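Next up: the structures, one after another.
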Structure 1
Amino acid sequence: MSALSALALLSAVFVGPSAAQIDPAHAQSLTAYHLNPAKVGAVPINMDTGDALGDLYFYLGQFLLPLECANASREGRAHFDCDNPERVDPNLVVTKVDMQVDSRTTTYSACNLCNGTDPFSGSPCKVGTYICDCFGHNSSCDRTKLGKESIKGHFTPHITKPKCASALQKFCGSVKTDMKACPYCSYRHMKDLKEVSCTQEDLWDFCPSKWPHCSATSSEWVCWSENIPRKTGGYWYSTLKEGLCNKSSTTGSCSWKVESTRTVKDKCLKEKLVTRVESASPGCFGPCGPRNTTSSCWIGCFFDALLGPEARHSDSAPLSGMPVAEIEKAWTDAFLPEEQGGCPVQDIPESWDTPPLTMMVV
């Protein structure tokens, strides 16, 4: 069976008369996208997806990699991004997934394609499979429900309140630059810090980290990375295998099912995005010479056009640059039919972990 035939069969299974139904009182349609190596398939089992703006947040980070990954250490942020198969695999595709979901969501789970080690827990995992880690405590993720995360709510730079900032400085200011002593100090004074409403994010931001933060003296790519979510907003979703509707699911017992998919090559989608951004600032890109998306000149122009020049050294200054609706349109237009300017459809497998239900249909 070809992959396209498998996808047609999958669609029939999910939406046909015998398909399990989402609880009608909470059913809603959702269009989401995911960037993956082609071999892992179109159906997002144990994967993370995003609406157009949410997936753009993840996707635009690819344009930072030539700077971020230059001389990257084996620890911290650059190591996480530069080893991520969903960013660096040579055969990346982007899939648009139309789903029906249960609107009663749970805490988002970060699902990553394993390269041997879970990037969050550090535990070994099977290469080529997806490993999902709850963003909250383990008890706060219901694996049978759709996970949801606000990009602006979780990924935009955190602002520490004045009372907390004052307390942190009082108790731990003397060791603020010490990567070991500062976290230990904040831990010792946790009770006092909580009394002035300090959160874990406040502590992370106060002490030095292997994950650098934007500042007037930090690398420009660090500031761009923190400003991308300020620009895009959007939402991420996690669709775990336990919540997938299958033939034996009773009504209301599952939280997501696929109605259709459309996959395009990353190369085609990227070309459309790049062309649109370059057209917004030809005066900047021209002196850089022929397009070279790995050059610091081109990357600087790309993010100046997208976010505005103030985004190079601040994560709080108002952003300018392109209206986000323009870059979102370039993204969604890539999934139109070819005759309407979209990218060619790619034939990819149904899933890295084919649900048993597809084997039950003759």
Structure 2
Amino acid sequence: MLIGIDASKIAREEKTGTENYSTNLVKALGRIDKENRYVLYFNKIPQFFEIGQPNFSSKIIPATKFWTQIRLALECIFSPPDILFVPAHTMPLIRRPGLKTVVTIHDLGAEYLAEYHKFPQKLYLNWSTKFVAFRASHIITDSNSTKKDLMKRFGVSSRRISEVDLGVDKAVFYPRTPDEVERLRLSYGLKKKYFLYVGTIQPRKNLVRLIEGFSKANLKHYDLVIAGSPGWLYGDIYEAPKKFGVELNVKFVDYIPSKDLPTLYSGALALLFPSLYEGFGLPILEAFACSCPVVTSKVTATAEVASSAAILVDPFKVEEITRAISKIASSQELRKKLIEKGKKRVRDYSWEKTAKETIKVFEKVYQSKQ
């Protein structure tokens, strides 16, 4: 079986959710699958990425615009794989008849939180998600929450959807020593104990309410570190610390390189991740693996991922966010209990497991009649 993979997100230098998913899944496929053949389609040469297995090959198809709909589409028409796998939301509109397609839909955020997405990107995302929902041979979702959303919103049959959990690389994400944490804190100018948020700076991450909740906890000797690149509609977020009187205690540190992120988790009092909508929530697993307690939302997929190992809050209720922050700050015993629960919870997740389940999907689609 020849599996073609849209690897364009792997080539991006700053990696967030979908980029990390693509990168880690492909690496895990390389480690465990020696039988099937893979061709990775890149839109540019990736940095610091290489798979040396003989059953993997790469093809650079350069393009600055419309890469999926023109360059990748043409490649799959003239040199088709048995299956085209796209790890994020879209696929070519024009395809060779009989080409089987597997697409991962991570969430339906642009559908359910349209007001928090930029125009015209949200139009394309909504269109491409709908197109995949009706036209892909099979769909992978990261969570049962997204699977249910697809069935409810687009009427997709459950037989066309496979739920495959994401993983965490425990060789990368593990607790760092106090000395390592201290060196990192100094390099980022973090002088106080801190709570941590990790993710893109955008409205659906609920950062304005998070900052308000932090301010109401009245923890003058603690900081809130917000780690992530600006996404969209972020003006209110950057203005919120001054609005709520905590401009000296909220630190925006921009995108954190992958080499520093585990240490940042290790030094945090807790990861605060009260997102309004997630298809999974990788930072939750990363924090668990680094012995960092977690506060996250009781809605959508974050509650699935965290289960009983985190403090779950209603993301729309600032007082619940405040209460959770205050509990973490005041109780070392609570932190220890959450750390132990997180360690147990993260045992269930690995990229090898994700890869094995994804291969099962490929085999199912390959053997099916289309």
Structure 3
Amino acid sequence: MQRRRLTVAALAATIAALFSTGAASADEEHSAVVRYDSFQQRGGYTLGDYAQRWSNPYGLGEAAQNDTRNFDGGAFNVRATPFTVGSDYSVFDHLKYLALSNRSFDVPRRGSVTFSSQIKAATPGTVAGLTQHGVYGPSGSWTDPGLAPPPLAPYAAQVLEGQQAGAVMNMIDFCTGQLFDWFVSGNRAFALIERLPTNVTGNTANPNCPGATYVGREKMYTQIIEEVPAAAGVAHKVSITYGHRGDEGTVHYRLDGRPVATVENVGVPLDQQGVHYTGIYPSLGAGEKLGDQIHSFAIGHGLFSLLDAFPFQHPEAPELSVSIPVGSSNPSDAGRARLFGQGANASFDDFEVKIVDAGH
């Protein structure tokens, strides 16, 4: 088992490095398609080729244990079965493996940008209908899942298959903290929308984010919009399309070409808008419309879990902080630990960016 803690300074430094690489954009009145990575190269695709296109600013996570990354079958494959990396601290339990594109892509003033990829995922060790337990208290309040929890208020919530383990495509703007994600697990998939707080992104200290504003309790949110079936054992095409006009931003999620979810007023939590979503997780503030603040996105992919409680031990909401033991990948700890034998075996392919510029 490995535990990780990242400082805000380290986060800010790695994010600044990511955004110093420049951006790609479409010309006015033009549609452009960037085939960012199909994991094929004359003479064979290698980890060196991968590093030209992708960075691991938060470390290799699960891949650091026993690097399972390969390009068999002309795809990027990574396996962590079971998960062995965990943390009862902030959002860092979520990142089992994360790679970010070495380019960011501009959002046209009028038009849209679409990120798409193929994801095939198996998530052995996940438990149907699992209820996750913890206690309300700061990080480290409950450390051993084999022992009774400390005398603190109990926390319990049923978690989806993809929250236990998932293969994920991310669409990320670190300057505002706005993210759009697809999670694909063994039999399910869900669309997620999120705005990360400043203590995670370091956006206000990033010289590549001029004018970035502080994101705290009133503006951050993480919400699972819709969960749908996803056939096991096959690759699924996931896509996310974002466009804006003025401060009105809209995002569309599609799975295998089928519309699954649309969110308007990006930056305003779904429960604050009074629109349908899964109920995971209620927001703490009104948020704000971000359409005129979002200028570009990077692509991410990796392996994630999302077992804990929003706002993930954020210092502005200590009364909502939940501690869950890390555990040691023991299946008997299911529901009482972050690691209970679940894991993910994923293949990613055909990362593509389509930019449609409708002019001014």
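Laboratory data are not the source of any read-out in this text; all were calculated from the coordinates shown. Because the structure is a prediction, the values reported are computed rather than measured.
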Original post:
Suppose you compute helix-only ellipticity at 222 nm (-39500 (n - 2.57) for each DSSP H run of 4 or more, over all residues; to 500) for every structure in 1, 2, 3: which one lands on -10000?
Top reply: 1
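Could you figure out which one of 1, 2, 3 the value 60, 42, 31 for Cα extents along the principal axes in Å, for residues 37-204 alone was computed from?
Details: 1: 52, 43, 30; 2: 60, 42, 31; 3: 59, 39, 27.
Derived from 2, not from the others.
With Cα extents along the principal axes in Å derived from the coordinates and found to be 63, 49, 38, which of 1, 2, 3 does the value describe?
It traces back to 3.
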